[in-house]
Every structure is written in C-alpha cells, then in structure tokens.
Structure P
Amino acid sequence: MVIIDAQHITRVFAHRLKEIREERGLSQEDVGRMAGVSKATISKYEAASHLPKLMHAKAIAEALNVGFSYLIGFTDNRYVQEVTTISDVFLSLPDDGKKELLNYAKYLEGQQAKD
C-alpha cells in the first residue's frame, strides 16, 4: 500500500511541474503568468519547498492542460481531460459514428505500432 502524504505530494508535484514546463519550453515566469501566480511561487513549488495550495495546483494543471490528479500524483495518466473529451465526443455520436471513430482509433494504433 502506498501512503500519500503532504511530502509525497510536494515532491511529485515539483517533479511533474518542472518536467512538463521544460518539455514545453516554458519559463517559470510563463507558467506563473498562465496560472495567475508569481514566478517565485512556481520556483518554490519546483524546489519542493512548499506544499502547493489547492487553488494554485488546480490553476497550474489547467494552464498546462494536464489532469490535476496527475500533477499531484494521484494518477499516472497525464491526459485526464483529453480522455474525458474523447469519451464525451464518442457518446454524442450516433452508432455509425461510434463505429467509425473506433475504426479510426484502431488505424492510428496500427500506425503507431509501425513507427
């Protein structure tokens, strides 16, 4: 059983925030501006010196377009919002559209396997 405490959340949040920010070529200032927090706050969070405030963590997750639960370490699925969107689109389609979307997804999966 994994115990998730404040220190664990702080460390995971710091690692994932920095990793995503660097992957996207963003500065701490960029992320701060996007999330409505200061560069100093982003710096403290990345250094794992402060437990992220809930409202900051949510704003940062939204700014980076990743799942809040991913950013704080509750899941390893970074793309929670995308999965929800895909599910909503799928459910809104008529049966023929659902079949077509599934066929296309299988096609894309096959293309990935070739690469």
Structure Q
Amino acid sequence: MSGRQRASSIISGDKTLSAFEKRVYRAVARIPRGQVRSYAWVARSAGSPLACRAAGNALNKNPYIGVVPCRRVIRSDGSIGGFARGAAAKARMLKAEGIDLRQCLKSASGIDAGA
C-alpha cells in the first residue's frame, strides 16, 4: 500500500473527524515532500474555497502528523503560518525537506505551482 493510500485509509476510518477535516487531511497528504501549498490551496482542494481559516484550524488539530504533513502548508503571502509545535519547529522541518523559506517569502505566487 502506498503512503497516499495508507493516509486515505487511516483518515477514512477515523469516525471522530468531520467530513471537512477528512477532505482537508486528504488534500494535505497529497503534497509532495519538498513542496509547500497555501491554506487557500488546501481549502480549494477540500471543496470549500472560502474556508482557508477553517482548513488551518483543522490542521492545527491534525492527529496524524506522520501521515498528514501539515508543515507543508504555509500562508498565501509566503510566510510560514501557524504550527501546533511552533513556527521555529515548522521552519526546521521544512528546511530539512529542502524547502527554501526565503524563496517562499519572495515568490508567494509560486506556492500553488503544480497544484
């Protein structure tokens, strides 16, 4: 079973998650290592394009950090955004994946590239 299939299976089987949370977690599970997406992209991918803040709130409660890489979601302006473990931890994790945070800040319009 691939990582994405495993993530989808885990998320689908969790009866404590709302339908929206499941859609958010599935969308984020599709973000490839070494890439980031905006909260707006997550909301659109979850079928609720105006629910950026709700997507962020769902990610703040993410019970599947190892399967749903919420660290790969940043603000549309290219800034790092929130993270339950703190912004410094998020920055370290993204850097470890090879993501150039300076580039994200310089080119926020490229966040959704390839999405």
Structure R
Amino acid sequence: MLGESPQGPASRYRLPQRRACMHFNIGDNGHAMTVSCGEYLDGRLGEIFLEYSREGTFGKSMMHAFAMAVSVGLQHGVPLDTFVETFKTLKMDPDFVRILFDELDKTYNNGG
C-alpha cells in the first residue's frame, strides 16, 4: 500500500492535550520569526509553529506548511537529529531554516 514502509504504517505519537510550550525569536538580515515549540511530557520536541514577520501570504503559508511537515515527522518518530543534519548546510537568504534547526539543536539536543 502507498505510504507504508516494509515494516507497516508509521505510528503517530500524539502530544498530550496540555503540554509545555517554549517560545523564542530568531532573525536574519532584518527579518524576524517567532518560534513556538510544543513538548511531550518527557521534554522531547513534538511540534513547532512559525510566525513569520514579513507581509504577504505566500511566505507565511510556506513557513506554516514547513512547520506542519516537521511536526508530523516528529510525531511519527523522525528524530530531531535527522532534521538538524538535513538542514544544517542549507544556504538561503534569509537563512531561517538553518538558524531554526541550530536553535532547536541547542535547546533539545544540548548543542548536538
């Protein structure tokens, strides 16, 4: 079946209804973003929300979709380290994605 691995479908680890949340701001070249992180009861990262300060629906929509994709991955067992390694060499302007995962790595993986 499409979307299943040879081991079967991936299980989703749902976050509790009430959960800890951390907020921080990141910026690059005069652009700013607010990051909100939802955590499991054991302190692991389970979801992210990104609020992009620039005007325009395209950029905001893309950041929202990116955050949803990362959150789904985390809730289906993709380790944060996988995202950190994947995006640590990304070069773009502004460089929010690399900065985001650097900050998440420092916060949730004690810097790698």
Inset, instruction - Identify the structure, out of P, Q, R, from whose coordinates Cα Rg over 2.2 N^0.38 Å was calculated to give 1.11. - result: R
Legend entry - Test item: helix-only ellipticity at 222 nm (-39500 (n - 2.57) for each DSSP H run of 4 or more, over all residues; to 500) calculated as -22000, pick one of P, Q, R: P
Legend entry - distance in nm of label points 7 Å out along Cα→Cβ at positions 29 and 93 from the coordinates reads 4.4; which among P, Q, R: P
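Read-outs throughout are calculated quantities, based only on the coordinates presented, and are distinct from any laboratory measurement. Note that the coordinates shown come from a computational prediction; the quantities given were computed from them, not determined experimentally. Cβ atoms are built from the backbone, for glycine too; each structure is taken alone.
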